[in-house]
Structures are given as C-alpha cells and as structure tokens.
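The numbers here are math on the coordinates, done by the rules we state, and not lab data. Source: prediction; values computed, not measured.
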Structure 1
C-alpha cells in the first residue's frame, strides 16, 4: 500500500521542541485529514499511528559527547543508503526532507540526488526550519521541486543565497491550541520541586549559540540580586563543553531540569512567570509559540520579522547583560500577554498550505 507522504527527519520522538514536535504535529494533523504518512527518523519508540522506520542513531535524549557523536554521524551516513529501499517499499507520492541533513558534510545530498534521478515521478520538498544551512550550500536545495520556509527570515536567507522565489513557499510553523490537565501540572511541579516558586523559564538546547550563557549572566548579575524571590529554570539538553557555562548553571537560584517530555515541559511553562528566548539564530521558535499559546509573558528573540511586525516591545536585541536583566525585571513586575497573532499558526490555517505544497489530494 502506497503512502501519501514520506517524511525524512533526524528527530521524531523523545524531545520537547524543534523538529520532533513539529513533525509529530504535522503527521498527526494530516492523518486526521485522512492522508497516510510514513516517517524515516531515529531509532526510537513512541506513540504514532502511521508507519515508522527507525534508521538513524537516536539523538534526542543525548548530551554532547564528541567521540560518540562522530561515530554516530558516520553510522548515520551509512544508513542513508537504505533510504532508497524504504522509498521502494513505502511508495510515497511526496517526500518531505528536513534541511538539517544538508547542514554538514556527508553523503545525504549525493544519495538523495541519485534517488531523485531513479524516481523522478515523485514530488520532493525540502523543509527549512532555521538559518543554520551555510550560505555556500543553500544552492544544493535546488534538487527539490519546492522548498518550505517556516518564517520570513528563512525565506530571505534562501532567496539571498540563490534559490528562486518561485520554489520557496512560506508556511507558518504549525502550533496547536494547548490544553493542560490540572493533574499533570500539579504532578510535574511537585516532581521538580517547583511548587510555590516564582521563576523565569528557558527551554532549548543549553549552549552558547542559543545565548544561554548571556541569559545566565544577566540573571545572576542583574536579576537575582534585586529579585531574590525569582529563580531561573532551564529545560533542554546540555549541548556545550563550556566549563564556565556549566559552572554558572550550578549557581544558587538556578534549576537545570535536563531534557523533559513535551507534556512536562508545557506544564513547567504554564506555571512560569516569564518565558525567555534570546537566541539570535532562530527561524520561528516553537518554544516561543508555545509560550504565547499558553498566554505567558515572553521575551522574544531578535531577527524574526513576524515578531518585529506584531510585538516588537517583547523583543530583546541587545547582548548587554545589564539591558537584558532590566527587561527581565520589567517583565516580572508586570505580567504581559503579547499581541502576537498566534491563531495564524493553528492547524486550520496552515494545513491547507501544506496540502497544496505537498500535492496531497484525497
């Protein structure tokens, strides 16, 4: 039996943000509209009603370890040779590929180009979720029929580096309306000793590229001393070897919870006084959209045209820890719901765009 859509993603299960949540939401939403969806991703297990093929090493639950990561990436490149046989078995009409497979040197592009040549009747779509693909490599995406950009800045990144505007389709990040069970909220806060604590929340990879070091210094030097009643909670994988960052995270008033499930993450987010994202390299950050969907007070990252247009007062562009600390204190003092139109991301708005771009027809 053929599949309407085959998604190739590095992540699918076991992670609270990014590609894993996005593709689960997209796949489940499309299946609710009676499309069949198959997934090629990491070797992992979870709840999914479509066809799941685990080819790649599991990354989602792992902190950074250099030697192990190199070995895993080598193994992953070998596994790319199996994609052709999976496509033959699954017989999809459309293949959707996460662009991160092009971010680093490897065999993926060579193998995919051979697959496209062998199966020219299929529809191939690249899915670009951020601006991490080096400018010199963007033209490699020309082998696709269409290229999805998740935000205006990603679209501009593609266009400025040689991709024809005719190929680029802007589709907002899909974000469902979030409803949390009170029982889940109470249980999660108790499990992580957060009951009765006023806290700021960061969700995402813990590394310098995400400006976590700047957030930690801003909090410790310009928030904690003035507001000792406010703590900082971080959720996400440790993706740095920076000893200073690792030392800062052990400071008084900071709770590092590691990598949590999405349900747990949303529960911690629901109880936060402020959700902060300072990362300068985002496309359209899911964690910020989730905070907005939960009607939380937010500090949003710079360089995202949609945020600049609708809620510029919630953005911090400065890297000055004093200015960031002041903004955090202001937001803590008056909890404010952003004016960003989150409804533009709801499934009923974006799924018709996906159906058209992916050439899905019932």
Structure 2
C-alpha cells in the first residue's frame, strides 16, 4: 500500500511537529512504500523518502502533481484546517483518488464553524475533545477524538521511584514572548529562589541566536537550559526526559495550547503540571490550572492570558504540596491511524465538469 504523509517538519518540538515525528516514524516502519511531504523542511534535514513542501498556492499544485503521478492509496495530513488545504485542493480538482485521513491539531477557537478544508476528509482524528467538537460542528464526515502522543510517550516508560529535585521546568514558544516575561516576573515574585528552588527555562521554535538569555538578565534561581532553539535543533529526547522526570513539576503557560502535549509527556513520566486554564489541559486532567483572561485573537483562536500573581502563588503552593500527575494515554492516535489506513475503502471518484455556456 502506498501511503503519503504531509504536515509540519517532524524535527520541530512544538506539538504539531512532535506528533508529525511519531506518525512519520510509525509510517516508515509499517509501510515500505511511503513518502513524507513536509512544510518547513530544510534541505539539510531531508533524509530518505522525504520531500520539502513550500506553502501557498504552489503547495496545492506541487502536491497535486505528485499525487497524480504517484497515485497514493492513502494520504495522511497533520495540522489545522489551513495545513490541509493542499490535500483538499488535490481532491477537488480530481488530480488523484485516495483515502484521506486528517490528524487535526488545533487549539480552541471562538468561531462556531472554524474549518472548511478538512470537511472533505474521510475521517478526522482530532487530538483532544475541543478539536473533535470543532470538527463535528464544521460538518466533517467522521470525527474520532484521540489523545496526544510523541516519541517520549512511546519510547520511554513511566519513571517509578524517582526522587524529584527542587526545580520547575518551563517550556515556552519563542513567539509568545510576553509569557517569557510573565514567567520571569512571577518567578521573582514567588520568592522561592531564596529557599534553593530553581525555574529552568527551555525555549523552542526560535531561530539560532534568538532568546539566548545571559545569567545577568534572569532573576536568581532562573536558568536557561540550552542555547536558543537547540530543542528544535538537536537536543535528544533522552536529555528532555531527564529534565522532566527529575523536575518537581512542569510549567506550561502556553497562550493557545493545541494539545497540552508537554503536560501529557510529563504525566506519562509521572510528573504533574502547572498550566493555564484551557480545555486541552482540562481534558487530560491537569490538577493545577491558573486563572486566566480569555482573549479573542484576530486569527479566530481563543487565547488564555494568565493573570498577574496566579503563577507565583501556584509555585509557592506546589513547593509545599507537589502536583500529582494525571493519567495519560499514549497509544490511541497510532492505533486509530492504523485502523483507518487498514480499513481503506475502494471507490470511484466522480467529477462533474461545469463549462460556461
């Protein structure tokens, strides 16, 4: 069976990239006749049966031409509605005939009908209940809610009997710079540094040289773990697991979490989380969630802005009573993907050509 995968660069640490990574690895093991067509894939990261894909109108044209010539049996796409538009365009103009499985990765939106492209997918595997609800409201044919997963959740077993150390681990996206300053100010206000506690900061998704914090620019007890975006550019999963499993708790203050993947990875390793109040974090059972102010962004996403003083208080409380790890499920995404790939339906594509009179 010939299976294509298209989506974000699988080397990125952000949730869509890490989920793309685990699906790509599974695909390589399961189907010898496979191809990966990825957005934002640099030429020096192309390995094996990978193809870079540019965004915009050219994505639809290039992907359509590839499907027309190669004739895939199944196409799996990953991302939100816009990430799947090139697959929808390929089907719309009748360039190819294939079963389409879309893995929906998206944060909360305040629009009632947020999706258009993926309504043509044969099945939508929505990562999280909030994404599943949005896809159902949009009129998708079949929607299945799945849990987030990653290489950490598949390759590493839960850590039992680990003696935690006195530090919190915070991962922040580079484009959420306001949250970096929020972390800094709340840490300083918590006063925990005087008791020997630390807040370790990891920034991902940046360009080399961005956010290289000097020790003098950070308050006492706050450290930047790796230079710039080294999480994106080569920090092994083993190193990330070591930082998570010995932490007292992870801090996930993302403004618009698509999947709460960081908190889910921590839960898999037996570590609790402190997060912003959001449906993705609530869906996996995070115990400590910060009160936040909802903000409607221009892109239609619902942002969760943590309130002043809430993280500082949560850190002080957590130092007295360690947050417990919620239960995590790591296999539903791959199981459902395999089920729908194996259950590919044969059928004829009917295209009606309308000509101007």
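One table, with the values for the structure above:
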read-out	value
Structure responsible for -0.39, -1.14, -1.23, with log10 I(q)/I(0) by the Debye sum over Cα atoms at q = 0.14, 0.26, 0.28 Å⁻¹, for residues 103-158 alone calculated and labels 1, 2 on offer	1
Of the structures 1, 2, the one that 64, 43, 43 was derived from, the read-out being Cα extents along the principal axes in Å	1
Label whose coordinates, when helix-only ellipticity at 222 nm (-39500 (n - 2.57) for each DSSP H run of 4 or more, over all residues; to 500) is calculated, return -11000 (choices 1, 2)	1
